[in-house]
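Asks: There are structures below to look over.
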Structure 1
Amino acid sequence: MDGIPAKKTISVIITIFFLMGIANALFPGKFALAKDKEIGPNEVQGKVTQFRTRAKKGTIVVKSDQTGKPYTFYVGWSTFYTPRYPGIGETVKVQYINDRGFLKATRVEIVPKS
């Protein structure tokens with residue numbers, strides 16, 4: 001029993017890595033690295049860069065601590081703030097829903113400094 005020749009084994013391994021690279025290019029969300037993730041599904045933690053409200057409606061912009069990406073959330077009557085409205089520069093944890101492409105904050109919690 002001679003086994004599989006070395007040249008054939010190497011070509012099979014190269015083919016597998018090639019196919020994995022194509023799959024990663026076609027479906028980047030399925031094979032994303034953990035460093036590109038937020039703290040949870042529909043949850044972002046970061047610093048407040050803008051906060052505009054008028055009659056309980058407005059927007060809050062949060063720059064993510066994990067990815068550095070800025071997120072604009074719409075706030076309104078149903079947004080719950082813990083323990084109070086955040087200020088610019090404070091670290092917050094935002095839970096949100098995606099309503100037809102608009103990120104609507106459901107809960108904004110100020111993270112205490114440790």
Structure 2
Amino acid sequence: MDKRITINDIIKELSEKMSDNPDELSKYLVIITANLWKYGQDRIDKDVLQSKKWVEIRLDCETDGQADKRIKAADEWRNWQMSIVMEKNLLEMIRSIKSRLKSLTNELRSY
């Protein structure tokens with residue numbers, strides 16, 4: 001039975017080499033797109049956790065600004081920011097793969 005490819009596998013693969021295989025790229029595109037909802041959900045969940053942590057920190061601060069500064073040292077803030085980075089990365093990967101597929105299609109048509 002084939003091992004299921006993960007988003008992390010795709011990121012690693014595409015970061016190490018450029019693929020010229022339209023079938024492989026199409027497969028990656030479908031997998032990333034199909035899993036994008038999961039990363040959106042993760043971002044929302046981490047946003048909630050970060051907000052709860054901010055409220056907790058705010059209780060010990062005189063101003064919102066102080067809480068804003070202190071939250072950045074919390075794991076919840078870092079995890080929330082990383083979830084934002086991941087979601088943006090996946091959207092850019094989708095755009096990039098689509099562009100690469102279009103380029104490969106145009107190359108094939110020119111032959």
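Asks: With volume of the Cα convex hull per residue in Å³, for residues 19-82 alone computed per structure, which member of 1, 2 shows the largest figure? Could you put the intermediate results ahead of the total?
Replies: Values: 1: 106; 2: 89.
For this comparison of volume of the Cα convex hull per residue in Å³, for residues 19-82 alone, the top structure is 1.
Asks: Work out relative contact order in percent (Cα under 8 Å, 6 or more apart) for each of structures 1, 2, then name the structure with the largest result.
Replies: Numbers: 1: 20; 2: 34.
Structure 2 gives the largest value of relative contact order in percent (Cα under 8 Å, 6 or more apart) among 1, 2.
Asks: From which structure (1, 2) was helix-only ellipticity at 222 nm (-39500 (n - 2.57) for each DSSP H run of 4 or more, over all residues; to 500) calculated, if the value obtained is -6500?
Replies: On the way: 1: -6500; 2: -28500.
The read-out comes from structure 1.
Asks: Starting from the value 1.9: which structure in 1, 2 was distance in nm of label points 7 Å out along Cα→Cβ at positions 11 and 99 calculated from?
Replies: On the way: 1: 5.9; 2: 1.9.
It traces back to 2.
Asks: Could you tell me which structure in 1, 2 was used to calculate Rg and Dmax of the Cα atoms in Å as 19.6, 69?
Replies: Values: 1: 22.2, 81; 2: 19.6, 69.
It was calculated from structure 2.
No value in this document is a laboratory result; all are computed from the given coordinates. Remember, predicted model here, so these are calculated numbers, not experimental data. Cβ atoms are built from the backbone, for glycine too; each structure is taken alone.
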